[in-house]
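For reference, the structures are reproduced in the following blocks.
What follows is calculated from the coordinates using simple rules that are stated; it is not laboratory data. Given the structure is predicted, the values throughout are model-derived calculations rather than measurements. Cβ atoms are built from the backbone, for glycine too; each structure is taken alone.
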Structure P
Amino acid sequence: MGSRCFATERGSVLRLMLVDDEPLARQGLKELLAENQTVSVVGEAASVAEALSNISRHKPDALILDIRMPEATGFDLLKKLTLPLPVIFVTAHSEYAVRAFEVQAVDYLLKPVRPARLAQAIQRLHGELNSAGNDETPYAMADRICLRTPERTIVAPLADVIALVAEKDFTRVHVAENPPLLICQSLGTYERNLPKPPFLRIDRSMILNISRIHSVEISPTRGAHVTLNGLSSPLALGRSGLRRLRQAIPDGFSSG
C-alpha cells in the first residue's frame, strides 16, 4: 500500500458507503461499524449500477466494497468512478489480494470479518485520508504486506518477511519462498511502519525479523553472521548490528 492523494478534515467523521450484493453481509458490517464513532454509513448498494447512482447522491469519503457481485465486480466499479475513492475490500475470496493492492486498496479483509480487523482497517483508512501523502499507518503482525516492483507484485503475510536491506534509496526485501525484491521505498519508511518486535533495525542498512533468527555466529576470521530461517545464506553483521542483536537475543550466539 502506497501513499495516495486523498484527504479529509483531520478528526472528522468518515462517510462510508457499503457495496455488497448480500444484504446480510451489509447488515453485519453496519452493526460492526455502528460501534465506531469515527465513521458513519451514509449509503449502501447491492450492485455496481446502484453504487454509481448512490455515490453521486451521498458523496461518501470511502467505500467498503465486495468484489464478486452480479453483472459487474468491485474492480469494475472503481474503473467507472469519475473521481477516485479510497476503498477497503471485504470479500470471501483471497485470490484477489494482489489485484486489490495494485488498485491501491487501503485494506483487504476476508469474510467473515472480525471486529478487531475491521477496526484496524478503519484506523488505516483514517491514516490514509489524513496523511496528505505521508506514510501509511503502521502494520500489525496479522497483516499481509504488498510488495511491488516493475516486474511483479507479491502479497505475503508479514511474518514471512525475513530481512530488509538498504540499497541507497531502495530496499531489498527478503521474503520466505520468494526471490528478493528491490522496492522503491526507503528502509526508514519500513522501520516506521513495521511492528517492533519482531522487526528490529540493527544498523543503518538492515532490519531483521528477529523471530526468524536461527543463530548468530562470531568468528575471529570470518566476522559475525546471522542465520535466519527461510534465508539460504547468512547475512554479515557489523559492530553496531552485532551489539543490538546481543541486546535483543543474548542467548542466540555461538562462536566458530
Structure Q
Amino acid sequence: MRLRALRTLSFGIRDKDLPSSARSIAIIMDGNGRWARGFGLPVASGHRAGIRALRAVVEECIELEVKSLAVFAFSTENWSRPKDEIEALMTILAETIERELPDLAEQGVRTRFIGRRDRISKDLCREMEWIEAETADKSRLDLWIAFDYGGRGELVDAARKIVEAGVTPKEVNEKLFASYLYSPEMPDPDLLIRTSGELRLSNFLLWQIAYTELAFVDKLWPDFSPSDLRAAVQAYTSRRRRFGGR
C-alpha cells in the first residue's frame, strides 16, 4: 500500500511526543464504481464488495482498540448519480442493516447514522432507527455511518438551529457551535483515510477534521484490507500532532 501524505520530520522528537495509536478514525470509502468497472461488473457489485471491505475494517478497528470509526457512505451530492445506482445503494444499505450490523453488534459495535433522513424512504428510516436502538448499549466501538451527509450542509443546519434557538451573538463560540452539529458526541478524528488515490476531502466532516492527520491511499476501497488500515495507523503514530503549537 502506498500512503500519500505529508511526512512529519522526526528530528529531536522523543517517543513520548508521538501518539501511541489512533483512537478515532474517519474513512472516505472511495472507488467502488471504478473497482466494478475494472472487472466488467455492474456498479452495484462494487458497492457490495465495499460492504465486505467495511466489515473487515470494522473488525480490525476492534482489534486495534479504536473507539470511533466514521465512514462516508453516501453524500448529499451523490443524489445526482443514475437512478438505478441510487436504488441499488438504498437496497444495499437496508441489507447491511439487516445482515451485517447485527453481527457486528455482537462484537460490541454501536451503529449511528449522521446526515439527513428526509429524502429516504420511511422503511429505510425505520431500519436506521431500529439498529441504532438495538445497539445503543454497545461500547466497544462507535460506528458512525454518514449517509445523505454533507459537511457544508451540516454547518448551515447548525447555524440555522442556533438562530432558531435565539442564541445571542455574544454567546456563540466554538463549543456552543459544535453542540449544534448532527452528532456533537462524535469525537474529532485523529486520522482520516481516503482510498482510490484521490486527494480531496469531498465535503466530509469539515468542522471535525480541522486538526486531523490525513492519509491518501492509492487502493480502491474494495481492495483496502485490514493490513492497509494497520499500516495507515502505524504511519499516523510517527507524526507529532502540534494543534497549532510547536
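Observations
- Largest in relative contact order in percent (Cα under 8 Å, 6 or more apart) among the labelled structures P, Q is structure Q.
- Label whose coordinates, when helix-only ellipticity at 222 nm (-39500 (n - 2.57) for each DSSP H run of 4 or more, over all residues; to 500) is calculated, return -8000 (choices P, Q): P
- When mean count of other Cβ atoms within 10 Å over residues 85-92 is computed for each of P, Q, the one that comes out at 15.8 is Q.
- Value 2.4, calculated as distance in nm of label points 7 Å out along Cα→Cβ at positions 93 and 173, assigned to which of P, Q: P
- Highest-scoring label, criterion being mean count of other Cβ atoms within 10 Å over residues 157-164, among P, Q: P
- In terms of distance in nm of label points 7 Å out along Cα→Cβ at positions 69 and 229, the structure with the greatest value among P, Q is P.
- Set P, Q, criterion FRET efficiency 1/(1 + (r/R0)^6) of positions 165 and 205 (r between Cβ atoms, R0 = 25 Å, to 0.05): the highest-scoring structure is P.
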